[in-house]
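> So, here's a batch of structures to check.
Each reported figure results from applying straightforward, stated rules to the coordinates on display, with no laboratory input. Small disclaimer: the values here were computed from a predicted structure and weren't measured. Cβ atoms are built from the backbone, for glycine too; each structure is taken alone.
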Structure 1
Amino acid sequence: MFENKVILITGGTGSFGRTFTKMTLDNHNPKKIIIFSRDEMKQWEMAQQFKEDHRVRFFIGDVRDRERLYRALDNVDCVIHAAATKIVPTAEYNPFECVKTNVNGAMNLIDACIDKEVHSVVALSTDKASSPINLYGATKLASDKLFVAGNHYASSKRTRFSVVRYGNVMGSRGSVIPFFLSIKNNGVLPITDTRMTRFMITLEQGVKLVWLAFEDMVGGEIYIKKIPSMKITDIADVIAPNAKRESVGIRPGEKLHEQMISLEDAANTYEYSEFYKILPQINDWDKDINRIKNGHRVSTDFIYSSDKNTEWMKKSELEKWLIENSKNDSRGK
């Protein structure tokens, strides 16, 4: 799949980019992985992690800078678009900046990839793009639509675009698990709402979903992995069982439950053994057998949300993950 290919990751110094780079180098044989991001300190830190592997390169740049993207995409075969302004309250209080990165940046990347004849592009999305109630989700929905329509814009060019969508990544920066771990000894644990639920996916599963998209895509698909849910109170029970709980309320723009497939998307959503695939209605691509493959259309009343999930993560499973993750962290130090 990536044999002797040049891969570029926008926002590549984040949790996903680091994990994708390590897993792809270990399991495939790319010619080069280019980390494209705007934070030189994070690039320097990541360079220390991969200093023994000459295949990892670094390129300072911002997806807002169209000309810089054109330079970075010389001779690139595959792109993973992970760059985004993604903290919900940050986007609510800085809406112009969020739009510049998540929408304008997406358009810049799509145009550059088409003109540079990049072969395949997979953009990372979020549960918040499904029936969005906050600006971050709205900009990511717009971004998803742009990448899907990018296949139409590419026309006779070889570039193809697809999207992967997933929810709360276990252990990623800014997510609930590392936050709870950082304050578990304070004696008080803030809980937004005791009814809250979240999807649970590991970074490794997220990387494998991106691999799947590159293998399966024709263009325009949105891939959603089947993953378990967990109550926020159960997460708190595992991490800080003796801590007191303080209800602090939902942050501006935050959802009570995560949703990855809406009722409106059900009409053009297909189910597979380990994932779902939303196909675009433009150009009747949702009826294309090359895109549907062996999938089965879901029921018209189907919704994939964290509170209505049929699969739930047990406390013991989270405990096991925490122990394993702690071991991995200690080996990496």
Structure 2
Amino acid sequence: MTAQGSGDAKGREADHVDVVALGELLIDFTPAGTSPAGQELFERNPGGAPANMLAAAARLGLATQFIGKVGADAHGRFLRRSLVDAGVGVRGLVEDASVFTTLAFVELDRATGERSFSFARKPGADTRLRADEVDADLVRSASVLHVGSLSLTDEPARGATLRAVGVAREAGALVSYDPNYRPALWASERAAVEGMGSLLGSADLVKMNRKEAELLFGTADPRRAARECLARGARLVAVTLDERGAVVANASAVAQVEPFACSPVDATGAGDTFWGAALEWLLRERGARTAAEVDALGADDLAELGRYACAAASLCVERRGGIPSVPTRAELLRRLAAR
């Protein structure tokens, strides 16, 4: 088992990183037409919500690093190359010959681009990351640590996630959280609510979609869900609303953001791209790297953040796959200017 990355020695103090993300890196097999015999074809795309988010942030100009585990197999090597090609650092990526790289088979709604997932994860490599394999110096080097709920479904990855969050909080980094709901990966809806909710009190920045907001907070009103999430300790909350845009809120202000017109093909990675762009706006456009600076954002700031992130997401859904669909900065600026 080896950790392959930029060549930095593990344990050596890392250079400063804008965002470090820990979690799943996997293959999305995405529908891509039919064979001459009429059989459905699948396209191998690199994905996983934390990795998608990092790819978006990196393409928009942030310094990023990924922590997670893949198998020592062809898919794992492909995923490592995909992160490098997207500009994401792989110092914290571990390859493990004892498990297979996690796979997800995606079903797409032809009309909306919305998708459902079937996972080959019993176990998948992403669930086998151990706490002692987390590069603590890498976490300490970050302005933001981002994690998602899929790494909370199984041990030892849950313990690894909690360790990373603890290190980040001790170091004064902002903790970003995506309570990403995948029903097939939890024993029950109740277990999902308990597991996904377990990190809400430790997160400064939270991104969720409307289904996750309703599941966690028992309300279909995104503004109320955002308020309840803020009451649990978050400093900034975004609730993405698909064709209705997004709600972005902090303790003093809230903004409802309209969506950008687009031609949806595949929604995989849209929320992740939204959040990668949101973090890039916070850290680079606004320079908000502390809880106090996030608290100081006003309604106009939140609206600008939301527009920026929604524009990025609207570009993502027009292409297939997670990482391959994230836009460049030039594409994002063109879409913003067109509106």
Structure 3
Amino acid sequence: MAKQKNNKNSDQFELKEFDGHRLVSFIYDPKTNLEGFIAIHRGDPAFGATRICSYQNRTEALRDALRLSKLMSYKAAMAGLKYGGAKSVIILPKQSQNKNNLLKAYAKKVNLLGGHFITGADVGISADDVKLMRQSSPYFIGVNVDPVKYTALGIFYALEESLKEIFGDKSLSNRSFAIQGAGKIGTAFLKHLYGKTKTIYIADSNLQKLKEVKKAFPKVIITSVEDIFKQKVDVLSPCAMGHVLNSETIKQIRAPLIVGGANNQLASPEIGNTLFKQGILYAPDYIVNGGGMISVVSEYENSKINDSKIIKKLDIIPQTLGKVIKKSLQQKLATNIVADRMAEKIFNNLNI
């Protein structure tokens, strides 16, 4: 038998982001130009939102789905939820498409998994989009709750816990902030801070969003995405896309505390270790932003929404963060390393 030729592209799925995922599925619909991936890391059902993004190629999109689905398992574990994590990414079509048709086609792909994957809104997906897809699939959540609201509140609770650790109290009156990202999460978090703090800087690559923020919150200071990390503030809040804390940006940071709503903020675990050595307290993102997942799981489990009960469940965020910070100091380990070990122990013991 002739020896099979080496396929130079055969290693494209041998990715470091793969972590024994339960399922990785390529989704495709030629009529609507739908392309993307659904990745289930752990759990049945597994929870994770859907995002629409521009990717350079399919491999980049796949990597994002693998990273984010794994993150969702860690998020669920640290939020005290019995489910695992998943994620779906849709590659933004290069040519203009009818978004509603694209989303309907996607919802039908979700149906093929028969409820093993439960999803909702992330970057590029609005609440109205979720309602539209819910008409074609029962596996969409975030229809009767606003996950952005609870995500922002959870970030605020995490902020208070972190402020106590760094400054001795949770008062905002003399504190300054730099928020990277003026999207859904960044703006919702800003609402909790505005009028209570000394100074708030904000940056976003979308200038229209910044105009809207400035109109709604006239006292905020608009700065560039290149300069947001350089601001001498008490708290840096990454609230946009992932991997913003990397070998270059951490050299610029002049804040003693990092608390933000973005997923996968660290470009690598080593970055967390560098921050720790620099004396900067990093609040692990998947603990901080767990409020949205808590709220949609509550919607999934209950026929009626009880706002006060969901808010009460958010107490686990500062409680868990406090435990991580304490162990970090005791063990002289970076907070992200401590949090990862705690989460892995939880979901491995649950065998999800």
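> Once distance in nm of label points 7 Å out along Cα→Cβ at positions 88 and 192 is calculated for every structure in 1, 2, 3, which label goes with the largest value?
The maximum falls on structure 3.
> Follow-up question, since we're still on this one. From 1, 2, 3, which structure was mean count of other Cβ atoms within 10 Å over residues 40-47 = 18.1 calculated on? Don't jump to the answer; show the numbers that get you there.
On the way: 1: 14.0; 2: 18.1; 3: 24.1.
Derived from the structure labelled 2.
> Another one. On distance in nm of label points 7 Å out along Cα→Cβ at positions 104 and 272, which of the structures labelled 1, 2, 3 is highest?
Max of distance in nm of label points 7 Å out along Cα→Cβ at positions 104 and 272: 3.
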